[in-house]
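Where a number appears in this text, it was derived from the coordinates with a stated rule and is not lab data. Small disclaimer: the values here were computed from a predicted structure and weren't measured. Cβ atoms are built from the backbone, for glycine too; each structure is taken alone.
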Structure 1
């Protein structure tokens with residue numbers, strides 16, 4: 001199979017869409033999150049979507065299949081909250097390896113099926129590594145600004161376990177995504193590097209930050225360019241943006257990345273902004289029309305969808321992306337920062 005780095009020089013690759021949006025369509029009950037694994041667990045588990053890779057693997061497999069059928073080249077594993085830190089809310093730290101390993105196996109099984117059907121369009125699996133529900137840079141207590149809910153070392157331990165399980169399960173790529181605190185992301189990258197050394201292997205790494213509003217900054221106050229510079233010490237496959245914003249609002253920050261990024265650039269925006277009920281109303285056609293502006297300006301190498309996106313959104317995006325050439329990757333960071 002051709003290496004993903006080579007394919008990215010030839011065409012724009014398509015990332016899949018939202019996992020949570022598709023899971024919600026099944027209107028699952030508490031027992032769906034317990035089946036065969038957690039029947040006697042003391043805490044409620046409904047909504048802990050990562051568990052479905054253990055308890056309802058049929059649903060997760062179907063979602064991956066629908067996204068690949070829509071034209072996705074890369075599927076993200078169902079592991080956004082797959083760390084001991086995130087799973088501590090449910091008392092399920094002991095099952096983190098299983099969650100990540102099985103999630104990777106499910107996605108890889110479907111990816112291999114599609115690659116076998118059409119070897120000219122190989123399918124890849126990206127191990128989703130989320131930001132956790134804590135931040136290492138700012139205090140969660142306004143009355144104690146020096147307090148931290150998690151330390152860098154604690155994050156590294158958690159991310160090492162997740163990374164190890166994802167690699168053991170067969171992922172092709174590691175995706176550190178929805179980064180709102182770059183210190184968390186640096187802990188993830190440090191952990192990944194340690195696992196690579198211990199296993200004697202290397203996998204491509206994608207990093208995707210999230211700009212929380214139209215101020216153009218992450219939750220911890222970094223600009224897009226500062227975020228890029230903070231993680232550029234690593235040899236990355238791509239740096240990009242996802243979540244928080246719809247495609248039209250994300251465009252100015254992708255323009256900044258395009259100017260400065262020595263790696264491939266990725267984007268997987270939401271289907272617009274949520275309405276008053278927390279739902280995403282943007283149609284596949286409207287979202288594709290906005291993403292066409294990214295393509296017309298040659299801003300991206302990898303494109304997909306985040307919250308609210310479905311296989312219909314991904315098909316519209318994939319059909320459009322097939323008509324364009326990928327962004328040409330520069331070899332050095334250009335910065336106005338002195």
Structure 2
């Protein structure tokens with residue numbers, strides 16, 4: 001029996017991972033919210049194997065939030081850093097692969113994780129990843145060449161390109177899906193994003209029999225918004241929508257879901273919140289909007305908003321719950337606007 005060479009062993013490892021990848025990508029997944037986590041994990045492991053690294057991580061460039069974060073990692077949990085920082089940020093900014101075999105003397109290396117975990121980083125390879133249009137959307141990072149020879153820029157980049165290519169295609173599909181769930185004007189999630197989040201997160205909270213969970217929501221719209229468009233023009237109306245969205249982002253909790261429902265309407269969903277608490281949150285937002293000013297070109301535009309609040313009844317569909325809040329919003333409009341009804 002012929003003994004396997006090191007190359008044979010490496011090929012076996014690669015084929016085993018790619019077989020798992022094929023099986024994962026061929027699954028008929030009943031979960032419409034599959035975020036490709038298993039695929040990213042396998043691709044990360046493939047890259048680590050290809051360049052004989054101890055650890056690896058695949059980084060996503062979140063341009064909407066101006067951050068870089070690991071979507072999959074071997075040997076470390078999720079890490080988030082500001083865009084443009086660290087070796088990953090440098091590789092993306094300079095649009096080239098970067099190798100350092102002396103990281104502690106490299107000014108772009110962030111040693112915080114090592115200090116926190118006791119890990120010793122000896123060598124790093126970072127390879128930026130692009131989409132089909134040539135725009136960089138993430139990066140692959142391999143850490144510590146197991147042979148202790150350090151990474152070779154030319155050879156290890158060539159080896160890593162296989163995993164980076166597949167990662168790029170997968171990440172691009174995720175980016176398309178994410179973009180489809182966001183409103184381009186306000187950068188809030190849209191109606192599709194609302195239904196996705198409700199199915200994936202909030203509905204499961206409501207149906208969890210082991211934990212009693214109150215979830216409320218309010219629907220609101222800008223009073224006399226048509227008058228803004230008719231008086232100042234649609235560009236000014238767009239500025240008002242962005243102004244309102246910014247106020248919502250700044251004044252809602254990180255756990256709250258904030259969505260542009262359509263036109264001048266917005267929905268906020270509040271977990272672990274009863275109807276009275278939700279009404280208080282809506283009132284704070286109402287006052288915040290009323291006291292603020294939208295600056296557009298040489299104009300100072302004042303707007304107010306009306307709110308309808310309800311707690312979500314799990315026995316009803318989400319559409320029926322929204323209809324209840326919408327009826328209260330209608331009452332707020334009929335009652336003189338710039339008020340909260342619950």
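Relative contact order in percent (Cα under 8 Å, 6 or more apart) was computed and gave 19; which structure, 1, 2, did it come from?
This figure was derived from 1.
Identify the structure, out of 1, 2, from whose coordinates log10 I(q)/I(0) by the Debye sum over Cα atoms at q = 0.13, 0.26, 0.30 Å⁻¹, for residues 146-193 alone was calculated to give -0.53, -0.92, -1.00.
Details: 1: -0.30, -1.00, -1.18; 2: -0.53, -0.92, -1.00.
Going through each structure in turn, the value belongs to 2.
Please compute mean projected area of the Cα convex hull in nm² for structures 1, 2 and give me the label with the greatest value.
2
Mean count of other Cβ atoms within 10 Å over residues 130-137 computed as 20.4: which structure among 1, 2?
Label of the originating structure: 1.
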